[in-house]
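Since every read-out is calculated from the coordinates, none of them should be taken as a lab result. Bear in mind the structure is a predicted one, so any value in this text is a computation, not a measurement. Cβ atoms are built from the backbone, for glycine too; each structure is taken alone.
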Structure I
Amino acid sequence: MASLSKEIELYLKRRLAEQEAGMLEIQRSLLSELFECVPSQINYVLATRFSLLDGYLVETRRGGGGYVRIVAIPLESRDDMQELLDAVGGAIGEREGERLLKRLAKAGILSPETAGLFTALFKDRVMRVTPEIDAAALRAHLLHHLIANCTVDDHHTNKKKG
């Protein structure tokens, strides 16, 4: 059986996919009741599965049952790619890097095989060649170059091929 976090994630993604505008608004208290969990469990899922690196913008309001707004952010323009570069920043952890690579593969910008290859290369045990190397900074540096060299035109070309 899937974990509660996974069930909540899949539910939210399914509901989001049903929305034409690519935006979902739902009360946090209703989600907590539906999944019989505390609101902090909902917050955990939002923080770990619905970040900008994953392709989502999340807004939350507290009080009165609170609400959650999740907006899917497509990668369709150079500006979208620049926002992704900005989100990477100067350092990125192994898990965050993996989430970003999955997003690029899901969007058709990288093939699943290429994303898998980079995921393997970006593991902490691979990136730490010497103690002096900051794996998170090196990973971010490489991701910046990877994303900068992936054009939106490549993305649309890949979609047409496959």
Structure II
Amino acid sequence: MTSSHRRGPRTADVSSAVESAAEVLTALWDRTQQTSKTRVSPSQMQALAIVERHGQINLNGLAAELDAIPSSASRLCDRLQAAGLLTRAASVHNRREVMLALTRDGRALLAEIGRNRHQALARILADMSPAGREALFTGLSEFNEAVTLADADESWERHA
């Protein structure tokens, strides 16, 4: 490790600051999600985001990404389908496989929540100094890179 990585705040202090920021962001995410006309639970929101990221995903894939058993994921999808946010269809490759996709309303909900979050963050960031925003941008960029590297070698599991 280079000496430039050793200077600065203690790792424990930065870790505490990241935890605090994560709590604030979680509260902000929940608050912006609740401003929507269509209310969904955090687990439903997570499922919608996973389906959006994949375009289409089978039920077992969704369950794996949610770290849930397929029957629980299926019940979650039942509620999303009943709300008109998700569709299910048999796979063209394997009729026993159920494929999930967002409906137009599901995509619109995610877009609305994304806009709400962006606006809320923009208001907060506008209150920061330009130097503070630059430091935050640089720090978050490095943090994301470190997480990506940790995910690549799965070393984070050994340190958790």
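Computed values, structure above
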{"quantity": "Identity of the structure behind 2.8 (criterion: distance in nm of label points 7 Å out along Cα→Cβ at positions 59 and 115, calculated), options I, II", "calculated": "I"}
{"quantity": "Label whose coordinates, when distance in nm of label points 7 Å out along Cα→Cβ at positions 67 and 131 is calculated, return 4.0 (choices I, II)", "calculated": "II"}
{"quantity": "Read-out distance in nm of label points 7 Å out along Cα→Cβ at positions 27 and 75, computed value 3.1, structure in I, II", "calculated": "II"}
{"quantity": "Among I, II, structure where distance in nm of label points 7 Å out along Cα→Cβ at positions 43 and 139 as derived comes to 2.5", "calculated": "I"}
{"quantity": "Comparison of I, II by mean count of other Cβ atoms within 10 Å over residues 11-18 - largest value held by", "calculated": "I"}
{"quantity": "Source structure (of I, II) for log10 I(q)/I(0) by the Debye sum over Cα atoms at q = 0.19, 0.21, 0.23, 0.28 Å⁻¹, for residues 51-106 alone, computed value -0.60, -0.74, -0.89, -1.24", "calculated": "II"}
{"quantity": "Read-out helix-only ellipticity at 222 nm (-39500 (n - 2.57) for each DSSP H run of 4 or more, over all residues; to 500), computed value -18000, structure in I, II", "calculated": "I"}
{"quantity": "At a computed 0.05 (FRET efficiency 1/(1 + (r/R0)^6) of positions 99 and 123 (r between Cβ atoms, R0 = 25 Å, to 0.05)), which of I, II", "calculated": "II"}
